[in-house]
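In what follows, structures are represented as structure tokens.
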Structure 1
Amino acid sequence: MAEERVILADSDVQWRKTIKAIITKAGFSVVGEAEDGLNALKQVRSRQPDLLIIEAMGQGMSGLKVARLLYEDKLAPVVVFANLINNEILEKTKEAHAAALLVKTVDEVNLLAVIEIALTNYQELIRLENQVKELKETLETRKAIERAKGILMETIGLTEAEAFKRMQKQSMNKRISMRQLAEAIILTHNLRNTSS
């Protein structure tokens, strides 16, 4: 296992020491500790850990608020601890998109299992989001190329194959991507149509 970097945030110094001892023994590296959510957030932004472990309802900015911000900005998964778990804390944890919720009296085996699952699930989420982003880019590129081919076919009277071949050649000659060329063709066409 690579040495994943973790930040711990809790107002209870002894609890942080206990968790730190458990996770460092398991091969994790604690790269920061904070007593409240705001300092935890600052440390996450500056140190870019692989995981944040934080108390749910700490002083100042709550751990759940921090979890929500980290989820929205895709900074790191968050394991949240609470003194007790009830329906309200469970719902707030789900809304914050925390990776896990544990009761503070946790044992070593459960904690390490939850951390491993949180890290794995988060990595899969990021991989899938990147894949979706790439697919959207590919689709947008194809749309632009099809539109540009249509413009060339309409304005110059080329066949689809000829239009594509001409675009490929221009793309290579100008050392730009097919999408950039297609967007330039579309923009030029639109400008000509609006000025006439």
Structure 2
Amino acid sequence: MSAEFLEIHPINPEFRKIQEAVKVLQKGGIIAYPTDSVYNFGCSLDNKRAIEKLAKLKNIKLKKANFSLVCPDLKSIDEYTNPFSRSIFKALNKNLPGPFTFILNASNKIPKLFDTNKKEIGIRIPDNNICLRIVELLGVPMVTSSIHHEDEIVEYITDPESIFEKFEHQVDLVIDGGIGNNEASTVVDCTNDELDIVRQGIGELEY
């Protein structure tokens, strides 16, 4: 298997090319795609085998994986999270779309999808037209994980051609949406109804 390499305009993504990426996801494929932070791997939430493939690619057991969901907007997260306070909603509304991963209490759908007793889930709504158009057309969130290894920043995070060279036999599609950032999203834990910055990344949280 060799991945396809697909250039998509970062500001005005071509609909035909977005359709192509969505078809790959619908068939259970894994894509490498740009966000507003680092490049990520992604697969469709409604394809269990693809989620298992993503865990294998990241060299972790699915039960132990801390994957996040990329959603197109705040309305679409209701199905996957438990209700949260107005103050948390205001923070999400103020900072999203943006380079943040908000950890929220998960609905009972999440443990079934990840074969675990996971009680929380990371939610991302990146400020990136390519991935937002993809999840809008896909109709379900993407399960996602950043390409870089923990605490290791390497060149292939930022350069889609380098990503292709490294992963062309492990993923189905690499999207070139331009050079990415080399700093990950800011992770904010909201599970105790407070905003607790777990990892300071590229995003500066507005309160």
Structure 3
Amino acid sequence: MNRINYQKELELLLNRLSQSAGEGMEPPSLLLHSCCAPCSSYVLEYLCGRFGITVFYYNPNITEDREYRLRAAEQKRLIETYNREGRGYPIRVVEGDYEPRRFWEAAAGLEDCPEGGDRCLRCFDLRLRETAKRAKDGRFDFFGTTLTISPLKDAETINGIGKGLEAEYGVSWLPSDFKKKDGYKRSIELSREYALYRQDYCGCAFSKRDRGKI
């Protein structure tokens, strides 16, 4: 079975939006779930001239309060800097509730799954479902996520979840595979440029355990 090139899907969508945009028209609105500032750095650089972006920072998988607060603060700092620099359209940020209990409930029974397995799928669904709900309530044109920039996360899986939620909530999913065309490499460069705090695990206790950090 041929895999879908989601970077190409995104480029085709952006071309269609550019062709239909009229002078003086407001850009389409995008509620963008973000896992952290480093992952969002390139995605925001890439999209902020195309969309009116609201970053939705919702990550109950980050199971240590201090780690969560640090990553949230870095996300807001990056957006403030981008806005000050005048990169594209102004970017807004909304922080969701910090609900680690919801992650623990979703992960129950899957504690020993390898990273990238069923536990991660439940985690993706948890975060993207909340994003889709917010996008519907806020009447956004699109919803999407920065998760596909990670080389450790399967774009096919994430986009499959997003497309399912599109059908369920009636908000258009933004297809993506942001790691392609040196997107991940650029995120590393931007992280260095802005001295962003970054970790090499997703934030959950299981990922931390498996990276030997406990």
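Values in this text are rule-based calculations from the coordinates and carry no lab data. A quick note: this is a predicted structure, and the numbers were derived from the prediction, not measured. Cβ atoms are built from the backbone, for glycine too; each structure is taken alone.
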Q) Taking volume of the Cα convex hull per residue in Å³ for each of 1, 2, 3, which is largest? A) 1
Q) Where is distance in nm of label points 7 Å out along Cα→Cβ at positions 73 and 89 largest, in which of 1, 2, 3? A) 3
Q.
If relative contact order in percent (Cα under 8 Å, 6 or more apart) is calculated from each of 1, 2, 3, which structure is the one that comes out at 34?
A. 2
**Q.** Identity of the structure behind 23.1 (criterion: mean count of other Cβ atoms within 10 Å over residues 97-104, calculated), options 1, 2, 3
**A.** 2
Q: Figure out for me which of the structures 1, 2, 3 the number 15.4, 52 belongs to, where Rg and Dmax of the Cα atoms in Å, for residues 121-184 alone was derived from the coordinates.
A: 1
**Q.** Of the structures 1, 2, 3, the one that -16000 was derived from, the read-out being helix-only ellipticity at 222 nm (-39500 (n - 2.57) for each DSSP H run of 4 or more, over all residues; to 500)
**A.** 3
